[in-house]
Structure 1
């Protein structure tokens, strides 16, 4: 690729000198722009952005020293090199003064053509190297920023948008990407003008397979290649780019879906640009794999968590029931929240609880507590003794773990309720147009030896009870009492449909950082 000729601004009020210097520069292959005074020179510097300024020291309006200072003092022109020339200020002190005020070189007349052109070439060579280094440093900084944004992307579509927008911005070219999303469908994003937002576009499902067959095939790693315009349109007829493309296909391990990242190749990428494209492709492949693995682990965690909960809620004459389990947002690990609904003869046992922590260990202990509770209530209906046995079990087998549990034994006919609470948020009872929290109970399970008490109350006909875990109301920026009051106020307006009420309650607090379990019941008589 042939580089464009450099544009050099010659500033001198003497026509003969401008002609001589200009002719030397033109013969050396440069383009020349001329100015006769300092203000005209400054205007041309801003308008033309020359690669070099040849500047006479004595000018009719402002001297060359001031012109040089103003060029170097403007961030938009500071990188343009300046060679000062003088036939009068030729002493050592004059040359030192010019260099101190920003000149990159200083030549005293008379000047030999060979020396002049050699100085021009040396100055341009130095500044080209500097510009390349600055451009590369900027690109590497952008590469780091884009890579961090890629890794921080929480959704597949955001991941691809960041990748193509970052690639277009760093390399200053149109860009596009293809990848297989978590749902197994092909996603395609493009940026037609650097700086524009990425657009999601359609493509045939087998497009990525066709491109990979031309490059990486079945291997792992990253393959760099060029696709001609004809080849690109053959595998991707929908492409807006009408030119060759420089591309990479990257795969972290054999057998995994690859990713494709490409830029318009009207001009071939230099080695540094190609290396940046490869690094972006590899970062994209790693992030896609991580997001896919996260989604798979999250689904496994949710499936495991739900397997610990009751498979169905029994129909109980005289009572309406609704339950909810809402997993924490963006959390792969399973939690320890649970609820339980068990028919016990003519009564119904309703329980809710939360095991300390958020891990598979916490979920396992939660499952043990549920199974222990189911076993104990087969023969034991005294909630104080049941809660005491659960406490003993937890302290014996898991001495460093704690759990909150609230148990209700309800007679649907009379509305009589026995309640035992081990450190859990007390239920809200709604009756007679009022809603209030019941009394706090005893210590949570696992904390210490405890004798649990049983409270007795009655739910009147059409009265209701609401139980929930602390994940619903815990918020880093809101006092707990404020959110407890929000729940109490909402409980005053129980919907006719309890499922609708539970959904409304969850929507009010939004996505949570902890799991949430809810049990709502109403006595229908």
Structure 2
């Protein structure tokens, strides 16, 4: 609690203003602690005279002769500072410093309801302010320590959340390999419409779970500010054509026309095409979900404001539209236009939240408006850079042509995987393609194979119960055995950029991501074996 002036005031009795200087000096000489004497004039007016003023005037025989009989009011303060007893000490000192600085060296007169209470000495005022400042400093220090502790807890919670989600992603993607991989194997191996339909249902459900997991991880990275952005030159025409190829088949069987238009004369731009594609695809998914007939239009154009080149991307539909109430919460995570939406159209309510967060991370904004023709219009506006023209040299033209693939005979593959379902999917997919496959559930068992049997390729899980896949790779490369130069592929459910960079730096020729899709696995392995030691193996496998 802040000290008030009454807490440090001294009850010094006032004397009449006409008291002479000799009497006033006697009062000061009789009480060495007395710093000032309050004076009361006729009519109740208050002032004070300080010890310094009286002793200086009476310092010497001649001065005492002159001043002894004079009224002490002549030496009184010209502008005394009078404060109410309940005034906080700090406020009183601040007011004195602003209005009457001399009061800080003379003292304060304290009253309550205009009735005199006492005086506050400059020394006591200084001590009280020093104590308050010290207390305030301690409070601020404690608050700063509490803030640091809270920040540390938040950072720890953020790390724990990120670690938990990374663990969750790994643990979910691994069994997803069993769901999606086995579903693919069933579709390729069973006959009859009903078994294939059941396998396709399993596959579709698994894909839905995978999309939900990816959305959750993306949202978490965006909230933590850890979503990497990589700007690179690209053509909007090619960008639009790719979107058209992906989404046009999804309008088949619906009375909806998909129209994607790039404004004429739009230059090549430099931006993160991958994240822009993610934004556009989320908006397209939302538009097609709620449009039963009519059209969905995508417009891409650039324009220049005062400081930069900007990209405007709009997606309009002729769907059911969105109420004003729903617009206010539509971009929040897990929100949908109405409670019945999830039952009618499905979805997690994360797509638009991710789109908005991605656009914000790229320095832009996304706006929702009503379509005059019915439905909604989502408009993205963000800064981009103008890219230079595509350089086409003779070497570039040669590289743009698919290199002549080498031929290879299907040999023996070693799969090192401790998860039974993942091992089943990988081995069955490779055997169905014609390879002979050995399976080792641990690094120890794998060594029994690696030092004796030459393999065409080795696929190893990164996280094994007894040793990491990285260690297996290092052992092979430093050993003079039959697999010293055998290509080794990493298998992992950790899809972070950090893991990909680590695998590449370790010397893996590619990274096989979980959940494993049999056809993609076979195609990747075939490409790598045909490319041999080509440096393009990572690019093609990724």
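Values quoted throughout were computed directly from the atomic coordinates according to the rules given, and no laboratory measurement underlies them. Quick caveat, the model's predicted, so the values are computed rather than measured.
Please state which of the structures 1, 2 yields 28.6, 106 when Rg and Dmax of the Cα atoms in Å, for residues 110-365 alone is computed from it.
Numbers: 1: 27.2, 116; 2: 28.6, 106.
Structure 2 accounts for this read-out.
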Structure responsible for 31.3, with Kirkwood radius over Cα pairs in Å calculated and labels 1, 2 on offer: 2
